[in-house]
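Novice: Below, each structure is written out as structure tokens.
We did not get these values from a lab; they are worked out from the coordinates using the rules stated. Worth saying up front: this structure is predicted, and the values here are computed from it rather than measured. Cβ atoms are built from the backbone, for glycine too; each structure is taken alone.
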Structure P
Amino acid sequence: MNITEESFEIDGQKLTLQFGKLAQAVDTSVYATLGDTAVLVTVAVGPENPNIDYFPLSVEYAEKLYAGGLIKGSRWIKREGRPSDYAVLTGRLIDRSIRPLFPKTYKKQVQVVVTLLSVDGVNDPAVLSAIAASAALTVSSVPWAGPISTVRIGYITSSENKETELILNPTENEEEFSSLDLVVSSTKDKILMIETKANMIKDEIIQEAIEMAKKENQKIIEFIAKVSKKIGKKKDIVPDEESYPEILKLIKGKYAKPVAEVVKQTAETAGSEDKMIHEIVSSIYDDLEKKYDTKQILATINKNNYETIKKNILEKKTRPDDRKVNEVRKLNIEVSVLPRTHGSALFQRGQTQILSITTLGSTTLEQLIEGPEGKEAKRYIHHYSDGPYSYGQVGRMMGPSRRAIGHGALAEKAIEPVLPSVEEFPYAIRVVSEILSENGSSSMGSVSGSSLSLMDAGVPLKKAVTGVAMGLVSKSDDDYVVLTDIVGLEDFAGEMDFKIAGTSEGVTAIQLDVKNKGLTQKMIKDIFAQAKKARLEILDSMNKVIDRPRKEISRYAPKVVVLTPPQDKIGDIIGPGGKNIRALIAKTQTEINVDDDGKVTVSGLDRAKVDEAVAHINNITRVIQVGEEFEGEVKRILQFGAFVEMLPGKEGLVHVSKMGRGFVKNPYDVVKIGQKVRVRVYQIDNMGRINLQMIQ
């Protein structure tokens with residue numbers, strides 16, 4: 001057994017990579033630790049599948065509750081089930097970081113599995129996992145052009161000098177005070193992947209943070225490279241790219257016009273070209289006397305189209321749909337589209353059309369997330385829903401794909417920085433973006449639709465938010481063209497998908513994927529500048545439709561009121577065995593919940609009933625003063641006096657001696673059940689009991 005262990009210090013924390021001890025059946029395994037956070041990364045390589053014409057890479061992040069010393073909270077199921085959204089997003093982050101560096105002609109099956117073994121609540125398991133995956137691939141037999149590295153950057157204001165500074169790999173506690181959460185993967189020279197949530201941060205600060213991340217990554221990359229020199233395996237041979245001159249000759253000759261029409265049709269209406277392309281493939285198949293299969297013909301057509309698109313953009317600045325390189329597609333924006341929902345908006349950019357719907361509810365409807373680091377409540381939830389019809393296709397209606405989860409999380413990140421606090425707006429908020437048709441950047445369309453829908457629902461957003469997807473085609477690092485608002489065809493033909501969302505003041509979210517070997521600093525600067533112009537243009541169009549949140553929420557939305565009564569009054573609200581609160585819920589037909597912090601949430605569709613329940617609770621918790629006068633109802637009569645409810649849920653005793661000026665022998669001679677009487681508080685004893693006297 002050959003075991004190798006190497007260590008390196010990252011910002012005061014010890015990174016250790018151990019090779020060869022665990023999971024020995026695979027091509028490569030790495031046990032990695034950063035502080036007391038630990039992961040196991042395995043790289044398994046399978047044979048090439050002749051029926052697959054793409055690179056079958058899969059990246060899985062296996063989140064285990066035992067890593068945090070936890071047992072699943074469900075009473076019946078203790079085994080971890082389907083991957084959590086966090087696990088899916090972490091797997092996608094690693095996938096997006098490593099995928100660009102695999103050869104396009106490599107078709108062997110590669111599976112990278114990251115198993116979370118331990119968390120310390122300080123060091124980020126996602127960053128450690130990405131670094132360990134890079135190390136595993138670098139020393140493996142897979143022909144991967146790494147190493148790369150990944151770090152997280154925060155932006156925190158110092159409590160001492162009040163200056164805000166960028167910090168490397170902030171701890172969980174530090175992240176709570178950070179206005180920036182930036183994750184960057186890079187090679188030694190170029191940026192490969194960015195994932196960002198930002199509190200309306202200026203473009204220049206984010207660019208500075210990206211450069212800081214790249215410099216820190218260089219140190220880790222050098223460390224991995226040294227380890228690889230010692231124990232790296234011989235790399236697999238990379239097959240040459242296949243070419244089919246006979247097919248290409250027909251595509252450029254006999255079928256040049258119909259192929260060009262397919263490109264134009266695809267750019268304008270994605271999905272409509274399927275019949276046309278099928279006819280072309282069938283004709284070429286027959287012309288060449290079935291010498292080549294249809295997959296080879298289709299692949300050659302696509303390659304030719306992509307090369308033609310890139311050439312036209314680089315040399316003529318001409319895009320497939322005839323737009324300028326910095327031009328946003330035509331916008332169509334509507335709000336209050338649906339009659340009974342709490343808020344709705346239709347956002348359409350070109351052929352990409354999104355219907356976003358907002359639903360409001362009590363904060364008791366927050367989503368509870370269970371993970372190795374404990375439980376977390378989510379008050380704002382965004383769900384992205386794309387059926388096969390959105391592509392103009394038929395298919396199975398299933399649960400959300402990894403892509404849908406990723407797009408939903410990106411839109412959620414983009415909106416969160418502008419949401420009001422729970423004190424300002426005590427509601428749980430769910431937005432669903434129904435993707436009605438797709439042809440480029442539906443995720444950024446769902447950001448715009450969500451912002452509009454939330455404003456339509458009366459959610460007091462700080463600012464409107466929108467987003468745009470940027471593309472790139474290049475001859476070299478110095479000869480390139482940045483594309484604004486890419487369509488699907490430009491995404492496939494181009495070299496990146498750089499999504500930037502934000503307000504008029506700054507950036508709120510970023511997601512970058514590349515298909516080349518990465519972006520230079522100058523490219524990133526140009527992309528930010530062009531994206532900002534587009535963002536402001538789209539925001540201007542949105543503001544013409546709705547430029548501020550509605551003053552009131554929809555009449556179909558529940559009214560929610562949060563009360564913070566004195567702790568010693570909670571028992572009075574609940575009553576013995578929950579008697580009081582159950583009676584109040586039944587009487588007012590509202591939902592009333594008391595949380596562990598003592599906050600009381602009252603919600604219901606009938607606003608008058610909610611107000612009644614709130615008034616009742618306020619009266620229960622109210623401190624009664626001697627001398628106050630009330631008009632109350634006689635509830636009970638005893639031999640020595642009558643109990644009068646002077647406030648909802650609060651009673652006091654009128655002794656027979658306090659019922660009138662003269663002697664009262666029998667209280668029934670003076671009052672009866674249900675009678676309204678005027679009373680004054682004349683005494684509150686040391687047990688809190690209220691004594692009343694009747695006022696004539």
Structure Q
Amino acid sequence: MTAPRAPWLLALLALALSFSCGAPSSRAAAAVGPDATVPAPRAKALPTRLEKHGDVRIDDYYWLRERENPAVIAYLEAENAYTMSVTAHTQELQATLFEEIKGRIEQTDQSVPYRQDGYFYYSREADGEQYPVYCRKRGALDAPEEVLLDLNAMAAGHAYFSVGRRTVTSDGTLLAYGTDTTGRRFYTIRFKDLATGATLPDTIPDVTSNIVWAEDDRTLFYAKQDPGTLRSYQIWRHLIGSDVAADELVYEEADETFRCSVSKTRSKAYLLITSSQTLSTEVRTLSAHNPEGEFAVFLPRRRDHEYRLDHFGDWFYVRTNDEARNFRLMRAPVDRPERSRWEVVVPHRRDVLLQGFEIFADHLVLSERKGGLTQIYVRPWSGESGHYLDFGEPTYRARPRDNHELDTSVLRYSYSSFTTPNSVFDYDMVTREKTLLKQDEVLGGFDSSDYVSERIYSKARDGTFVPISLVYRAGSPKDGSRPLLLSGYGSYGASRDASFSAARLSLLDRGFTYAIAHVRGGSEYGRQWYEDGKLLNKRNTFTDFIDCAEHLVGEGYTSEERLFAQGGSAGGLLMGAVANMRPDLFQGIVAAVPFVDVVTTMLDDTIPLTTSEYDEWGNPNDKTYYDYMLSYSPYDQVERQDYPNLLVTTGLHDSQVQYWEPAKWVAKLRAHKTDANLLLLKTTMDAGHGGASGRYRRYEDIAFQYAFLLDMAGWTE
């Protein structure tokens with residue numbers, strides 16, 4: 001089902017696009033309405049040319065990156081008006097979906113408290129409020145509540161509001177936190193005296209939210225970003241009560257392909273400055289009790305060597321890929337940590353990816369990925385045999401969380417699956433007893449037995465078997481009659497796991513099947529799975545997704561007329577690529593904050609993420625990578641052909657994928673596509689990469705996307 005189009009809005013969009021070639025920044029803003037007019041471009045305005053390797057590429061829509069240009073804002077607002085117009089007939093459905101989503105989620109709720117330095121910390125939410133309130137209790141759960149931050153009061157007057165990292169000194173007296181009011185991820189760091197409730201005069205503007213206290217409980221280390229590229233490249237030191245202008249620069253990362261961050265070991269004994277990029281790491285250490293000291297390099301950076309550091313007792317523990325593609329765990333003496341003295345704690349295994357580790361006084365806990373699924377392994381330091389936790393479902397997500405204390409035998413972890421709501425467990429590592437502390441209540445009569453979860457495999461065109469996780473309503477036929485939403489990501493080694501979504505029930509209960517294609521580019525099957533979906537192997541990510549989609553059609557889970565796709569950010573690149581490569585395979589695609597202008601973006605080292613991601617996508621200044629990236633870049637590969645129905649979303653202040661990438665892509669699609677299918681661009685004008693802030697606004701965004709999918713599937717209430 002397609003919605004009627006508003007002719008005046010189509011005309012407005014055509015006019016807006018007509019001045020796309022090199023339009024000057026002096027254009028006046030266009031009015032939005034049936035009588036709107038758009039000023040003509042400046043005479044003899046030249047298109048932008050990017051000359052590489054003797055190739056001249058003309059980018060007709062390059063002008064859309066002029067964020068402060070009134071005509072650009074007018075264009076985005078015109079697209080928003082068009083989107084709202086052609087989806088107006090779904091407003092009742094959107095409202096229904098919003099109320100369903102809201103109605104399933106307990107609106108007055110509290111997180112499970114965790115213990116740290118003698119306090120129990122938690123957050124709570126109240127019905128009608130957009131944001132959480134962060135609190136703590138001293139010593140016992142029945143102690144009086146202390147409110148640390150009430151985000152609802154703090155957000156008053158801001159269209160967007162976010163609090164980054166919050167960290168309390170070990171003595172419990174001072175809170176440091178960062179606030180962002182644009183979505184661009186520039187934070188202002190402030191300090192609260194928790195004894196008096198007073199906000200201190202110390203204010204650190206325009207930095208990242210990466211902040212760490214030293215163990216003198218008076219010195220804060222923070223990371224600062226380059227204002228243009230947003231690369232975190234400096235670590236600074238601030239002493240409470242001193243002039244912020246006198247803060248000391250502790251470390252500056254000179255290599256533009258590296259970013260740096262500051263952290264503290266689990267033991268609280270050491271401060272760490274980590275410089276990292278895709279293929280290399282370098283860590284510096286300093287006693288957390290001596291914040292005025294000098295950081296020392298633990299192990300110098302080396303190409304293709306990644307490592308992560310922690311500390312316990314007389315040893316540094318090192319997760320490293322040195323001679324271990326899937327990583328292994330080593331330890332080094334604190335007093336002599338040179339590489340020659342490292343000892344093996346957990347050896348390398350070809351079939352197991354060591355994702356992380358957590359140290360306890362009597363136990364070591366490993367986070368692994370085995371057989372495509374997350375695993376948690378508990379191993380006593382005593383030398384007794386270790387064991388895996390059993391989760392009992394074919395596809396799920398499980399991970400340790402909120403473990404802040406060393407001297408305990410209890411591991412806290414979270415668990416969910418397609419059919420099991422988010423749950424928090426305490427696991428006694430000695431007795432092996434699990435205690436369910438909380439499982440999110442799903443209101444409205446939810447019964448997990450009403451839904452079926454599966455894990456199946458698709459054979460890719462090169463013979464590789466790619467897993468697919470699915471969930472659908474019990475009793476659903478496999479005759480191709482039901483709509484299916486297939487999602488994917490496949491970049492940065494980030495794996496997608498099957499987790500619960502109360503909102504998703506609105507699709508499942510209306511007949512949709514939801515599926516995740518675990519395509520190459522993630523790490524589901526270890527580091528090789530990642531390497532087979534990056535750089536000059538990137539096209540495997542796209543063909544895996546297409547092959548999974550075809551397999552689902554062939555097995556009767558859906559049909560091409562009922563198949564939809566969804567992905568965001570780098571997953572939006574996936575959406576753009578498959579839209580070009582197999583537009584006939586999908587009825588509709590949702591591309592959220594999509595990275596679609598790969599070549600132009602990676603040629604521009606003045607914008608965020610470019611230099612630090614040459615080892616993810618390739619450096620287009622090298623002709624081999626330039627040609628390969630150009631072969632799949634969604635924006636560059638737009639052709640005169642039919643495309644599926646498309647909903648594209650972005651945020652004006654996006655710091656990860658600049659808003660102009662999806663805006664340019666939509667503009668070019670409008671000029672080239674040969675079909676009458678919907679092409680919608682929805683820009684959130686007061687948000688960044690993560691979308692609107694506030695939980696109810698997020699519910700509205702989900703409801704809008706679901707209404708688009710249901711409308712394209714022909715749903716009527």
Structure R
Amino acid sequence: MSDLSRLTGVGPKREKVLAEAGIATLRDLIYHLPRRYIDRTKFTPIADLAVGKDAIFPATVRSIAMAQMRMMVTVEDGSGTVELVFFNGVQFLRSRFTEGQRLLVAGVPSFFRELQMVHPEFQSIKDDQEIKGEVLPRYPLTMDMSEAHVEHKFLQKIALEALQGFTFSDALQENHRRELGLLPEADLLRSLHKPATAEEIPALRKQLKVRELLPLSLRLEAIKAERRKVGKAWPESAKLKAALREGLPFTLTAGQSESVSAITACQAEPGQFCGLLMGDVGSGKTVVAMLAAANVLEAGGQVALMAPTEILASQHHQTLAPFLAKAGIRAGLLTGDTPKADREAMMADLQSGSLNFLVGTHALYSGDVRFRNLGLAIIDEQHRFGVEQRKALGAKGGNPDILYMSATPIPRTLAQTVFGDLETFVLKEKPAGRLPVKTRLVPPEKRKDMLGFLLKEAVGGNQVFWVVPQIGAKSPTAKAAKAAAEDPDIFVPANKRPEEDIASVDKIKTELAAFSKEWKVGIVHGKLPPEKKEAALAAFRKGELNVLVATTVIEVGVDVPQANLMVIEGPDRFGLAQLHQLRGRTGRGSAQAWCFLAMPNGDWPVETFDRLAGFAETTDGFKIAEIDLRSRGTGNLEGTDQSGYGGLRFTDLIEDFELTQEIRRYAEAQVAGAGNVPMKP
């Protein structure tokens with residue numbers, strides 16, 4: 001039995017549905033705040049009623065009519081008339097209305113032949129009675145809560161009851177509350193559950209956000225202050241940097257030069273530097289990272305570059321090693337397939353310091369990988385690594401500088417940039433001559449049209465990446481199969497959908513063969529032997545295949561400039577950062593590239609459709625990360641969770657950006673001992 005059972009009206013059934021909705025304690029309940037409010041403090045004349053807009057008004061009953069299981073009550077207020085319609089319990093309701101009766105009516109108007117209000121709220125009032133409306137809270141509800149009659153009024157009632165006997169231990173110090181003009185926590189929550197006016201709600205919500213932002217900001221600023229005490233300052237290396245630039249077969253863009261200079265300035269500061277280098281596929285992040293490494297290398301430090309796949313790690317090594325070698329820097333490659341003897345020799349050279357630059361996969365954070373003087377850790381495609389993996393590499397050596405590289409930062413990383421935990425450098429320029437990839441959502445009824453278009457393009461010499469979520473079809477789970485069989489129109493979430501409904505390598509091969517014999521299809525997936533995988537990729541690069549059906553193994557490190565078409569099956573099963581990386585395999589030449597998001601059968605929730613539609617409308621990695629942030633949350637900025645809202649339940653890091661910066665500056669001043677920083681009203 002929980003404390004909730006002591007509240008009026010909370011029996012075992014309601015207690016259970018509250019717990020299932022995440023409300024298991026009194027604190028959970030009082031922090032289960034309204035997501036919006038309905039302002040019924042201002043009356044609307046009937047003549048001004050608008051369809052779909054909530055309203056409240058006093059009126060007089062003019063007539064009452066009954067028709068089978070329906071009752072119509074016409075009311076007037078001097079400005080006009082409107083019909084109140086009731087379908088349930090009409091015999092009982094009939095006794096509650098009389099002609100000439102005064103009512104206070106509230107609800108949402110609709111239109112069917114004429115303006116009406118279906119099942120509005122109403123109460124009888126006296127002619128001389130002073131009447132006033134109220135601000136109604138609207139809480140997040142689940143279907144089970146509604147079925148157990150845990151609705152808005154009930155939640156408000158038990159939340160206010162819980163507040164009466166709850167003892168708060170305020171997380172904020174009194175001086176912070178005083179300087180920021182914050183209400184006591186209990187008073188703030190009481191007002192949010194039952195505001196006196198609609199006008200005060202924005203200020204109350206701002207105080208709520210300040211209360212959750214400030215403790216987090218103070219802790220992050222303290223961590224940053226400690227970080228400034230460790231690590232090394234790496235002064236600018238003009239000689240090695242010049243040698244590396246001279247070896248490049250191209251001239252740096254203005255954005256690349258600016259990023260190199262900005263990163264160099266940060267490295268020269270005392271303490272550990274942590275940064276994010278953000279740029280679209282092909283924008284030159286790797287060359288910027290190489291030049292940023294020059295400071296560390298010339299001063300005798302070592303550099304590690306970690307990539308998520310062997311293909312990408314090998315590509316980085318092949319690209320960088322020749323340039324580094326010309327400047328006298330030795331680069332090595334370490335993957336899971338590195339022969340034991342080669343690995344042992346490499347580890348010895350790493351510890352002696354004769355190996356300066358090490359490129360590798362997850363193998364880099366293995367226990368036997370020990371650097372003599374690791375000064376910079378570069379982590380490419382950072383969204384593909386877990387928090388602990390990134391920390392494990394950063395922990396090698398003496399608190400090395402860390403530079404993340406990404407085309408689309410994960411929500412957690414985007415949040416870190418908002419809080420100033422990561423310095424951000426953006427490469428905005430795209431390679432000359434490239435056009436943005438056009439992205440389209442393809443519903444099932446348009447699939448044949450898509451196949452026809454792709455076949456025509458493929459026969460004409462274009463090539464297609466066809467990405468699928470799985471290798472082979474599997475049997476559906478019993479629960480998902482039963483749901484789909486009982487009602488073909490029922491929505492089954494992507495992670496519970498029968499597996500046979502999900503596109504696979506086998507299913508697409510069969511579909512393409514049935515559609516036309518002109519396809520030349522190859523396959524690539526993680527379970528293929530390396531030699532077969534490389535053979536398929538080589539044939540695709542040479543143009544011997546016009547379709548490559550693949551899993552996400554092609555997400556990074558695969559460069560086929562003449563492939564300008566991509567199909568992604570079941571896009572709801574992929575994260576937006578992953579979709580952006582996949583789409584980046586196309587559009588690498590001067591021709592127009594297309595990416596088709598092939599939607600499976602079934603209904604789609606609005607939030608899923610909006611998320612994918614938002615992705616289709618932009619190729620800007622930061623905008624995509626913002627969409628991802630809204631749907632996934634920030635993750636725990638102090639822990640390992642990369643999704644979910646962690647300590648931020650009420651703050652929108654996009655809409656509330658200015659507020660987060662105000663609080664960050666205030667926290668920075670407090671940690672530095674500078675005292676109060678005035679906030680904007």
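Novice: Looking at structures P, Q, R, which one was distance in nm of label points 7 Å out along Cα→Cβ at positions 58 and 658 calculated from, given that it came out as 4.1?
Specialist: R
Novice: Here is a further query. Given 9.1 as the derived value for distance in nm of label points 7 Å out along Cα→Cβ at positions 98 and 314, which of the supplied structures P, Q, R does it correspond to?
Specialist: Considering all the candidates, the number was obtained from R.
Novice: FRET efficiency 1/(1 + (r/R0)^6) of positions 122 and 354 (r between Cβ atoms, R0 = 41 Å, to 0.05) was computed and gave 0.85; which structure, P, Q, R, did it come from?
Specialist: It was calculated from structure Q.
Novice: Another one. One of P, Q, R was used to compute P(r) over Cα pairs in 5 Å bins from 0, in percent, for residues 162-337 alone, and the answer was 1, 6, 12, 13, 12, 9, 7, 6, 6, 7, 8, 6, 4, 2, 0. Which one was it?
Specialist: R
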